[in-house]
Structure P
Amino acid sequence: TIAAGVSNQLGGLNCVQTDYNNDGLLDVFIVRGAWLTPSLAMRPSLLKNNGDMTFSDVTEQAGLADPLNSISATWADFDRDGWLDVFVCSEQQSNRLYRNKHDGTFENVAVGAGVAGGEGMVCKGATWIDIENDGWPDLFLNHLSRVGAQLWRNNRDGTFENVSRAMGIDGPQMGFSCWAWDFNNDGWQDIFATNYSRNIGACVQSMIGHEHAEAKSCLYLNQEGKRFVNVTKDAGLEGVFITMGSNFADFDNDGWLDFYLGTGDPNLGTLVPNRMFRNLSGKRFVDITASSGTGNLQKGHGVACGDWDRNGSIDLFIEMGGAVNGDKYHNILFQNPGNQNSWTSLKLIGKSSSVVAIGAKIKIHTDDPDLPYVYRIVTSGSSFGANPLEQTIGLGKATKILGIEIQWPTPAEIQDSLKTEKIDGPIPLGKPLRIQEGQGLLTQ
């Protein structure tokens, strides 16, 4: 930490990787100030990767030093110019949408874009999502206030339109973390938004199968870009979770995305189990906390899912412990023992798109009749935690990959829709692969 030049980066509540200057090196963006009063707002930090195992704080010169009460930020190329921009949630101030100016600096365009919100709206979670598969990143916001969740459609002209009601988004009313994913493998991005209830009694009732009146988290199924349907009950996710940190991944490599919830609140006595849920073929989720050995009563904050030991199975890292004295706990790394299911790992390298290919869409064709296609999107995952951009993808019982299709987030001046690149198989399983825009598979 000292040698890397980041030992003075204190007070961070969330961090996410990016490549703000398109040099192919992963930079780090840190947000701060959540839960504090406006007078104690804190500036974020943008740490530039120098390419020599060190980082430089370039926040001031980048124009990102506005003090905020923030816990979440999310990167995407919202204006389709080939450079990554960042949306920063704020609890007490207006939100920030920083447009990348291609010269190492940013400008806040949130007001003109219509997504600034207002003071005290308590924006806790944000995630980019392509609602209609048109290649333009839209924005989902989760608020810890009666404002409720919001869905903003990208108008392709630098502005956004609130389409929450028209698209069927009506909750949660007191939200926290959120993410966009394709949980049913149909090629359309869905939404999971957690509700932040602090009612321990309702949490216990829901865990033992009793009815409760507490507000619920929301799982929204994308109806081919026309509307979202709330399928929380059908999916078995009506419980009360008191979620803070969270993230998703395919923990058993069956081709279907699972997820993990870190729980708790600042109150010392709010000790409720962190939870892991397995996806049953895109139809329901089942709680596998006990059988997976990942349960813990301590407060779960940032959650990251990645193949730490490079064996093809997704491991789990959780930042643990509460904010008050006596509520501390060490962080936890859960090593996944893996299984016999097939997998591949894809690192995408953009050319006209941003180099790290955030927003690129992956479609894998397998020879497994029960899992003919698997879909993934290059993102960091949840709004409270960050997964690697390299995608480790479970492929179930497949014995070979018949083909891979990549939709690159190409600049709009080159092509309005996403540029599609097809790579024919057979492609071997069980090894990391690199795909560069326009050049296909680089290593097998």
Structure Q
Amino acid sequence: MTRSEMDSLGWDQCDIILISGDAYVDHPSFGAALIGRVLESQGFKVGIIAQPDWHSTVDIIRLGKPRLFFGVTSGNIDSMLHHYTANKKLRHDDPYSPEGRHGLRPNRAVIVYSNLIRQAYKDVPIVLGGVEASLRRLAHYDYWDDAVRRSILFDAKADLLVYGMGERAVGRIAQLLNAECRMQNAELQSIPGTAAICRSSELPKFGTLEYAELPSFEEVSSSKEAFNQAFVIASNEANPYFGKRLLQKHGDRYLLVNPPAMSLDSEELDAIYALPYQRQAHPSYKEPIPALETVKWSITSHRGCYGGCSFCTLFFHQGPIIQSRSIESIINEAELLARDPKFKGVISDIGGPTANMYGTGCKAAGREKFCRKPSCLAPQICENLKPGQHASVKLWHQALKVPGVKNIFVASGVRYDLALHDHKYLKELI
């Protein structure tokens, strides 16, 4: 976004400015665009600065100082993963940049962008979000350094961190700051799905809610046993219904992590995906954005995954509770795609983290409010899980009736242990 675009909208100042390490693509699969649209729907003036030059503050101050806060994200993927392979070899492309060019974002982008903002504006609130911030909210092992690093909040010198899918938390932050709530206010630092830094003397202001204290940064950085203990505690408190606040000491200060935000229901999720996305890159780009070409004709059907795989971060980001859009909402999006003159009749994917979890969940009413199992599928499928995937089959049949839609693919991952419990699903899929 440019200053001239602000002028054309009649804006003297943005309420919120989002800084992203990705190119600006107004599509619901791009986090900055989705959060921007959600905030816009709540009446806020939102500006986006995509892939700013990190060698100076020139791009950071391009839109001026926001009235409420800066939101900072590295983009859809951790910036270190963007830059390096698992063998720590430098990558030579970046699908989230124009023409896939490498080098348009810095290493540890969240920290770099946040510190640039601090150079430009000493007193503006900074809120971190996205995958890089979310998964580095606690003291964590960093593969690239081969060492345990402290919470990214400390290195970024930010005020708040939003973890997980942030629509609820970011909206609440904006509302409270708009009501002139101070950043150090207990209500602002107690929003579910957020983390903040405080001193021990400040803890009483948060009331009598229970805490679960993790081994300190100093302990987990020097002891594998303490690190594992911290991970177990954090995992056990990762349920939005009963999770306790987490405390982890870093030096003479504490990291305070509030319980996860409540899951969105179908109506809320439908409303988010019905916002007026342009589904294309900002017109300032002359070259294509490869990542957009991958998802341009795809549809997100749900969020969450209860697989609980040890190698996967979804449990700590989207959570284990499946949040499915209504079939009507998905069909509306399919009709929108079909009206595009460039649409060739193929929906490249209808899915989510795990495609065949759409419409599934716990059949024991309310059990998810106290269940601590990290997986509904391992070591065997839980007796309380509804494993039938008939909702997916019904969705496919209805989507194929949309005029202009010729074929549908499922490019998202499929859990075969789950699929084997529904032969009709497998037959239709194949």
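None of the figures in this text is laboratory data; all of them are computed from the coordinates on show. What you see is a predicted model; the values in this text were computed from it and never measured. Cβ atoms are built from the backbone, for glycine too; each structure is taken alone.
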Comparison of P, Q by distance in nm of label points 7 Å out along Cα→Cβ at positions 131 and 347 - largest value held by: P
Of the structures P, Q, the one that 54, 50, 50 was derived from, the read-out being Cα extents along the principal axes in Å: P
Which of P, Q leads on distance in nm of label points 7 Å out along Cα→Cβ at positions 51 and 331, largest value: Q
For 23.0 (mean count of other Cβ atoms within 10 Å over residues 123-130, calculated) the corresponding structure among P, Q: Q
Read-out helix-only ellipticity at 222 nm (-39500 (n - 2.57) for each DSSP H run of 4 or more, over all residues; to 500), computed value -7500, structure in P, Q: Q
Of the structures P, Q, the one that 35, 21, 14 was derived from, the read-out being semi-axes √(5λ) of the Cα gyration tensor in Å, for residues 227-370 alone: Q
